[in-house]
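S.K.: Some structures to go through are shown next.
Here, each number is a calculation from the coordinates, and none is a lab measurement. It should be emphasised that the depicted structure is a prediction, and the values quoted were computed from it without experimental measurement. Cβ atoms are built from the backbone, for glycine too; each structure is taken alone.
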Structure 1
Amino acid sequence: MVRVLIADDHTMVREGLRWALEHAGLDVVGEASDGEEAVEMAEALRPDVVLMDLSLPVLSGVAATKRIRTLVRGTSVLALSMLSDETAVSSALGAGAAGYLVKDCTTNEIVDAVNRVARGERVLAPSVAGVAGAAHPETSSSGRPAPTSTRPLISKREEEVLRLMATGVSIPDAASRLFISVKTVKNHLSSIYQKLDSHDRAQAVLKAMRMGLIRMD
């Protein structure tokens with residue numbers, strides 16, 4: 001039986017998900033109301049799958065996903081969010097989520113996705129499949145990362161710029177924090193895009209995380 005931990009800050013959502021999952025024969029081992037609690041419960045309970053909302057208090061769902069994937073070997077994370085934009089999808093998958101669902105899906109789709117993720121499959125909602133494909137050009141049709149023959153090298157300053165971009169900092173704010181000009185930040189970004197074969201910040205951040213060039217703490 002697949003063991004599931006639900007992480008969502010809305011009590012009614014958690015109760016509804018618990019009912020649907022248990023009605024389908026899955027074992028809901030716990031419920032977390034914030035990201036920090038989700039990490040702690042995942043470490044203690046070792047579920048097969050964490051059904052993770054991204055908009056969590058205390059610790060975001062993306063950050064919680066990253067910690068769980070680092071600390072709890074054998075536990076997969078399935079993101080379940082209201083968000084379907086490229087940044088949200090890229091951040092979740094880059095943090096190690098095995099799948100991404102949008103909250104307009106049916107309970108049957110959630111149950112099916114949980115079972116598939118527990119078997120080691122990658123699951124993407126149809127509404128975000130195109131977004132994920134654009135952000136993951138290095139991902140093969142099987143859902144597994146295609147091998148890369150070389151690892152692009154970014155400079156220390158470029159790494160600093162990219163880390164700030166990953167946290168949502170604007171270009172002017174990045175320039176202020178690094179004590180450089182806006183033009184210099186843009187030049188660094190252009191260099192990063194070229195080295196990582198990316199067309200925007202979200203794709204560059206995702207590729208850098210997947211290649212281990214930057215980390216999300």
Structure 2
Amino acid sequence: MDARWLSNAYLVADEEGGAAVFVDSGAPLGPLLQAAAAWRVEPSHILRTHAHPDHVEHEGELGLPVVRAALQVGGLDVEAIPTPGHSEDMVCFVVNGELVFSGDTLFKDAVGGGDYERVRRSVMDVYMAMPHERRVLPGHTDETTIGREWEENPFVRVWRGIEPEGTERVRVAGRDATLIVWSPDYDGKGKAWVRYVDGIDAIVGGSRVERN
């Protein structure tokens with residue numbers, strides 16, 4: 001994990017066959033390269049969840065093909081699923097049906113900011129349809145599971161209809177709004193779903209929300 005952006009980079013490997021891939025590159029490469037050497041695997045590709053700087057910083061140093069589509073390499077079967085919302089190019093990668101690299105769409109206790117409706121669809125229609133035991137390795141900080149987020153993620157609980165929408169009046173960048181959901185976020189500043197007085201919904205960083 002990068003200490004500035006709290007962004008994750010990963011190495012996933014088929015130790016028996018020697019195949020491996022990186023997932024994103026926005027974190028120090030040393031530990032990943034050391035792991036590859038220790039495991040005696042040869043990474044062949046970089047799986048890019050999206051092109052924001054905190055996820056692609058070291059791509060040039062690795063010098064490997066960048067992939068945003070399905071991939072079969074050794075014993076690794078990688079499925080690529082578009083999950084737009086935080087960014088237009090966002091993709092999640094499911095590896096061998098066991099784990100999903102979620103980029104900046106689904107986090108422990110939070111979701112990514114961006115286009116509200118597209119983020120909601122990506123979370124509810126894609127992620128929440130996955131097996132509950134599936135590991136989720138996000139683009140920032142802590143690992144989680146689909147089942148945990150189904151039960152505990154504040155956004156998902158309201159989208160499921162098992163928690164009511166909030167009613168607190170707030171201001172966001174000088175605009176009046178209602179705070180529908182407040183959740184923890186990986187950076188410690190919180191994440192908010194707000195509804196402006198014109199009825200427009202948005203997911204914004206907590207630092208933008210003025211609460212009474």
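S.K.: Can you say which of 1, 2 returns 0.8 when distance in nm of label points 7 Å out along Cα→Cβ at positions 39 and 63 is computed?
M.R.: Derived from the structure labelled 1.
S.K.: Taking 1.9 as the value of distance in nm of label points 7 Å out along Cα→Cβ at positions 87 and 199 derived from one of the structures shown (1, 2), identify that structure.
M.R.: Here the read-out was taken from 1.
S.K.: Any idea which of 1, 2 comes out highest on distance in nm of label points 7 Å out along Cα→Cβ at positions 95 and 175?
M.R.: Details: 1: 3.0; 2: 3.9.
That would be structure 2.
S.K.: Which structure, out of 1, 2, was helix-only ellipticity at 222 nm (-39500 (n - 2.57) for each DSSP H run of 4 or more, over all residues; to 500) derived from, given a value of -4000?
M.R.: Considering all the candidates, the number was obtained from 2.
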